[in-house]
Structure 1
Amino acid sequence: MRLITDILRDIRKGRPVEEATTALADVVRAVDETGKDGSVTIILKVKAAKHGGPEKTLICEVKAKKPIAEIAPAVFFSDEDGDLHRVDPRQEEMPLGEVTGTPRVDAASRA
């Protein structure tokens, strides 16, 4: 009985083997980056000849499912018009300024 790996190498000069090898490396890198599972699937379809007989057509598909890193949620604030803002439009802005001179420290805070 012929090994399936030998048959895969005979399809289109080994292209399925090359594609599966590349897909596996891509999935492994994505798993390392995300810490999530991934997979590589090799589907081999065998089609009979239209008029019977020993002739078969092999169709090979290589599919990869790479894990995707989650995008962290972002907080926005809505206004009356339905627009979204990174800063709450209803919140007054606190006037901040640069402090000049030496800060004063009273005796009570030293104890």
Structure 2
Amino acid sequence: MDDLTKEQKHLIVSMYKEMLLRSRQSAMSLDEAKHFDNSDIVKDLFCPSQTSEYVSDLCWTLQSKGYIECYPGDDLANEISITDKTIIYMENRCKNGLKDVISFLASLIP
């Protein structure tokens, strides 16, 4: 993730954390848990103070670098899914699971 800004890292790590929580608490499959409907949902969950356009741009950047998949429509990033590349990176980076993810997130906050 050396190719991402702190804000981009914060968003993708937050999405990964949410995926872990969903798969554990809601008994969702991993495929369901790694899916977010659109960038407005992502905005509401992780960056409520940002504009919809800004969060969509973050998503497009993450997609261009292979961290998520998404599709355009209605000026949003839609059908957002965390890629295996991201999951593999986070599994290797955060061997202690959610505890390490939370520590990693905390390190990104100035």
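A value of -8500 for helix-only ellipticity at 222 nm (-39500 (n - 2.57) for each DSSP H run of 4 or more, over all residues; to 500), calculated from one of 1, 2, originates in structure 1. Given 28 as the derived value for relative contact order in percent (Cα under 8 Å, 6 or more apart), which of the supplied structures 1, 2 does it correspond to? Going through each structure in turn, the value belongs to 2. By the measure mean count of other Cβ atoms within 10 Å over residues 15-22, tell me the structure among 1, 2 with the highest figure. Largest calculated value belongs to 2. Have a look at 1, 2 and say which one yields 2, 12, 24, 27, 21, 11, 3, 0 for P(r) over Cα pairs in 5 Å bins from 0, in percent, as calculated. Structure 2 accounts for this read-out.
Here, each number is a calculation from the coordinates, and none is a lab measurement. Computed from a predicted model, the values in this text were never measured in an experiment. Cβ atoms are built from the backbone, for glycine too; each structure is taken alone.
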